[in-house]
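Following this line, the structures themselves.
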Structure P
Amino acid sequence: MPGAAPRPAETWLRIVQVHDRISHRVDSALHTQHDLSLTGFEVLRRLTESPGERTSMGQLAEAVGLSRAGVTSTVNRLVAQGLVLRERGGEDRRLLHARLTPAGRQRVVQAAGTHDDLVAHLLALLGDDASLVTDALARVSAATRTRR
């Protein structure tokens, strides 16, 4: 019924579907055009935003929403492609850091246009509701954030 509040299960289903479908479309485009997964792109982008284009594996996992094992696997693939280097921490030699290489910087710059244009195109379908949806999802995200 138009105007009626949706059931929580329906809202949840729509959130999951939209996330999965957009992620799949963007991942496919990044693989096809840049030989890069969406997760790999997110790791590279986070590294470009880090001081010195370098961050600890734990901080990287937190930033991209992956487990430590998940970020290790992704970084391993990026290292194999020559896009990231693994380094020991400065003060604490036990800490492992990821650092962007010049090739990684070039790849993320090239892929950013593909990623950003496709996401913008798909989210433009929200029309005038974009700010309302963004604000609502930000509230849910903030309420579910846990301390680790």
Structure Q
Amino acid sequence: MIYVTVGTMFLDFPRLIRAMDAIARDSGEHIVVQTGMGTALPQHCEYFAFKPREEVLEIQRIARVVVCHAGIGCVSDALRMQRPLIVVPRLKRFNEHMNDHQLELARAVESRGWGRVIHDIVELPEACANPPRAVANYTPASAPLIAEIKAFVENIATRKSNR
């Protein structure tokens, strides 16, 4: 199964939805698409607008590959779930976003070897058929900070219980 997410942007992302719908039609692979607030709906894929976070993470856990826009939330979720990642940035020239800031995150994904970035939508079928390897050693940048805060709180709790 391939999981596709377009995020929560109010602008549509028909370029990605149509491409994934064609892949579902041509390959017969089960594809689940999160369509968000867009009006472009696939004909050959299972789809939903929004689901609770835990349900989305469960879909990602069982996905063969995750295809997403270049949003930090979906990229980091796919990395945490250790799923192969394909990123298709929303682009201003297609009226998919207000600017091209998603290209920056896409470049970061590419330069760190976290996944494959699709710059031309015609590359998507081949990328889905032969996805990159999942990153097994991803640690969110926030992990050291969270660990330090936990240790601090535990230290305070221990001191209070020893009084």
Structure R
Amino acid sequence: MSARVAALRALAFRRLSEAQLWQRLMRKGYADDAIRDAVAACKSFGYLDDRLFAQLYVDGKRKAVGDVRLVAELVRRGIARDAAVDSVANATCDQDERLSAAIDKLYRKRPTLGYPNAARALERLGFPAPAIYRHLRARAASDFAEFGELDAAAS
């Protein structure tokens, strides 16, 4: 089987970045020239596009993570840093929306979670500390206001 056929088969199963396809073909033992030709052919047919890969990866990410972590994941998958940054910046869901979703999920799973533990969990997801504390303070203020309304209604 030629490198081009192997590349097309791999891309038929799942979308890959150029670096991922290159690595996959190298592991199968194809020569560098054959891999270069196969990758070039896939790019010319439009089957291989790192910017599209990055955009689809960011928009399809199910787990709410911060921009820094998204960029790092894309770079680890072989996407150029500038393309990764652009894809994250143009995402359909911005970092604040993802952070809000992560906070909601965190407190849905563990409603009694303390403020410091929540902040650490969100930092591990790659969200920046200033945004985390801003969102957690806003949530605490709304919870406190809601609690005050419930307390006043009970009296």
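Worth pointing out:
- Ranking P, Q, R by mean count of other Cβ atoms within 10 Å over residues 5-12, the structure that comes out highest: Q
- For 3.0 (distance in nm of label points 7 Å out along Cα→Cβ at positions 37 and 77, calculated) the corresponding structure among P, Q, R: R
- At a computed 46, 13, 13 (semi-axes √(5λ) of the Cα gyration tensor in Å), which of P, Q, R: R
- Per mean count of other Cβ atoms within 10 Å over residues 29-36, the highest-valued of structures P, Q, R: Q
No lab work stands behind these numbers, since they all come straight from the coordinates. Please read these numbers as outputs of a predicted model, since none were measured by experiment. Cβ atoms are built from the backbone, for glycine too; each structure is taken alone.
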